[in-house]
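Engineer: Please find the structures below.
No lab work stands behind these numbers, since they all come straight from the coordinates. Note that this is a predicted model, so its numbers are computed, not measured. Cβ atoms are built from the backbone, for glycine too; each structure is taken alone.
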Structure 1
Amino acid sequence: MRHRLEYLPVWLMAKFVGVLPRSLARAIGISLGLAFYLLHARLRRVGLRNLSIAFPQKNEKEKKRILRQFYRHLGRQLAEFCRFPRYTRENISRLAVYDGFENFAQANARGKGVIFLTGHFGGWEIGSFFHSLQGHPLNIVIRPLDNLYINDLVDHYRTLHGNSTFPKRDFARGLLSSLRRGETVGILMDTNMTPPQGAFVDFFGVPACTAIGLARVAVHVDAAVVPAFTVWDNELGKYRIRFDPALKLVRTGNDEADVLANTAIFTKVIESYASRYPEQWLWVHRRWKTRPPGEPPIY
């Protein structure tokens with residue numbers, strides 16, 4: 001019963017924001033995001049620490065501005081997520097547009113499956129939703145939320161138009177079976193890991209323990225790895241679902257070396273987007289929490 005009571009305010013807020021006009025819903029979402037920035041001191045400290053690592057040349061004022069902007073983007077995405085049931089194929093262009101769709105189409109035409117390389121960037125929930133509404137459902141690797149009832153609501157919204165989700169604990173099995181069917185899989189691979197699931201590659205010049213499963217599977221099944229990022233565009237007033245050309249993977253025959261080399265390539269792609277659009281990446285995650293043996297903690 002306690003978990004049901006915890007779930008009720010979130011459910012009511014999602015339903016309330018979901019029926020509001022888009023401009024008002026976004027304004028409320030952005031306000032909630034900024035309020036969270038002000039109230040959550042621990043995450044604010046994590047964000048500023050991460051920004052100091054990534055952009056040592058920026059002063060404190062610049063880093064705080066980036067962090068505030070990130071929370072604005074997070075709040076906007078929250079509002080749009082609540083509005084998912086209202087979007088249709090006819091009105092979804094109000095929310096987002098494709099950018100580089102031909103890169104996905106070319107990779108998909110190979111018939112060996114497509115892996116979307118992406119991260120907690122911009123409107124990551126919006127990208128997969130938009131793509132499914134255009135008739136291209138994908139399989140999404142997720143970490144289930146702690147609260148069962150909130151998780152059910154979020155999963156329902158994510159899968160409204162054909163997307164499927166599978167938890168990280170079923171990563172290898174779910175990923176392999178989907179790709180062998182020639183389907184598309186979306187993976188957020190910008191979170192801290194621990195060995196043996198992760199290995200250390202540079203992220204903004206500092207070793208970060210990074211998931212290696214994507215690289216291992218991509219080489220094994222010869223799937224196309226397409227960088228896919230949902231970028232908020234201020235001039236358009238909407239999101240751009242950006243697909244870059246499929247990455248050329250390293251294949252030397254040395255499996256372990258290839259896995260590490262490709263993981264480094266994938267991480268560099270995420271770093272490039274976080275560098276180009278610093279206000280849109282998840283700086284409040286402790287990305288460098290796991291340290292190589294003998295190194296002191298960063299946080």
Structure 2
Amino acid sequence: MKPMLATIGSEDLLDRKDYYFEVKLDGIRALCFKKKKLKFTSRNGITITDKYPEFNFFDNLDAEECILDGEIVVYDENGNPSFGLWMEREKGNVDAVATYVAFDILYLDGKSLLHEPLYVRKKILDNVVKEGDHLQTSFYTKKGRELWDMVKKKSLEGVIAKKNDSSYEFDARSDSWRKIKITNDIDCVIIGYTAEKRQLSSLALGLYNNDTLEFVGKVGTGFDERTLADLRRQLDGITLDQSSIELEKGIIPVEPILVAQIKYLEMTRHNKLRAPVFVRLREDKDPQDCVFLKKE
């Protein structure tokens with residue numbers, strides 16, 4: 001069971017009256033199942049319950065059985081979600097606690113809600129979830145511009161626009177949900193690397209065009225020394241003798257199993273990223289989901 005995913009949207013959606021708008025949270029996606037106990041699964045269907053012992057809000061869900069969709073976040077000292085803190089927690093470097101932010105409900109006490117419109121599911125969710133320690137519901141509004149201005153002021157990732165009458169589509173990327181980002185970023189598959197002047201000079205990046213992985217350029221900035229060492233260690237374990245992908249001279253090919261989030265200025269007409277900057281590894285992202293963005 002994999003959650004519904006959003007496509008890329010543009011700022012003109014912020015003025016639409018048939019959408020709800022939510023803050024794009026900088027965390028990891030997770031489904032929450034309540035039956036005899038709580039269970040959490042990642043967007044790839046992996047059970048992650050044991051990673052979050054603080055999620056003991058069984059009694060805060062007014063249902064015998066339900067399935068929620070939401071985001072697991074770690075807040076910084078300013079109350080903003082921080083993926084960096086989540087990563088540090090994953091590595092055991094900090095004792096930061098996580099919060100589950102529910103934004104949808106898919107099933108309730110024997111009844112599927114997948115085909116109910118979003119505005120109905122939101123009302124049901126508000127009745128089921130009693131907010132408390134480590135449990136919240138996501139704020140949503142019809143005032144897209146106001147939310148956008150707040151998100152920009154706080155330097156958050158962006159806004160999610162959702163058609164208020166949309167059904168829920170499991171394991172699908174739907175135009176009913178649109179991501180409107182403050183900056184251009186994209187998730188790319190790491191398909192190789194260079195090591196000319198240091199242990200890792202650049203990463204070679206790829207995106208899927210249907211079932212074919214295509215080279216879209218190299219990124220050589222955005223790394224600190226710790227990240228460089230960690231990346232090189234992982235790449236050494238997946239190095240290939242040769243690649244089926246057409247790569248530039250000097251690139252050492254690797255198995256296409258790691259995903260990196262990349263900021264960039266634009267995609268050129270030759271399908272190369274202009275001015276890319278490495279942001280982070282995306283351990284929660286399936287390489288097959290790294291595709292060329294749909295043009296508006």
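Engineer: I have -4000 for helix-only ellipticity at 222 nm (-39500 (n - 2.57) for each DSSP H run of 4 or more, over all residues; to 500), calculated from one of the structures 1, 2. Which structure is it? Don't skip to the end; give the middle numbers.
Structural biologist: Details: 1: -15500; 2: -4000.
Corresponding structure: 2.
Engineer: OK, next. Between structures 1, 2, where is mean count of other Cβ atoms within 10 Å over residues 84-91 highest?
Structural biologist: On the way: 1: 13.1; 2: 15.6.
When mean count of other Cβ atoms within 10 Å over residues 84-91 is calculated for 1, 2, structure 2 comes out on top.
Engineer: Also, I was wondering about something else. Hey, distance in nm of label points 7 Å out along Cα→Cβ at positions 124 and 196 derived from one of 1, 2 reads 5.7; which structure?
Structural biologist: 2
Engineer: Now for a separate question. Comparing relative contact order in percent (Cα under 8 Å, 6 or more apart) across 1, 2, which is largest? Walk me through the numbers before you get to the answer.
Structural biologist: Working: 1: 24; 2: 20.
The maximum falls on structure 1.
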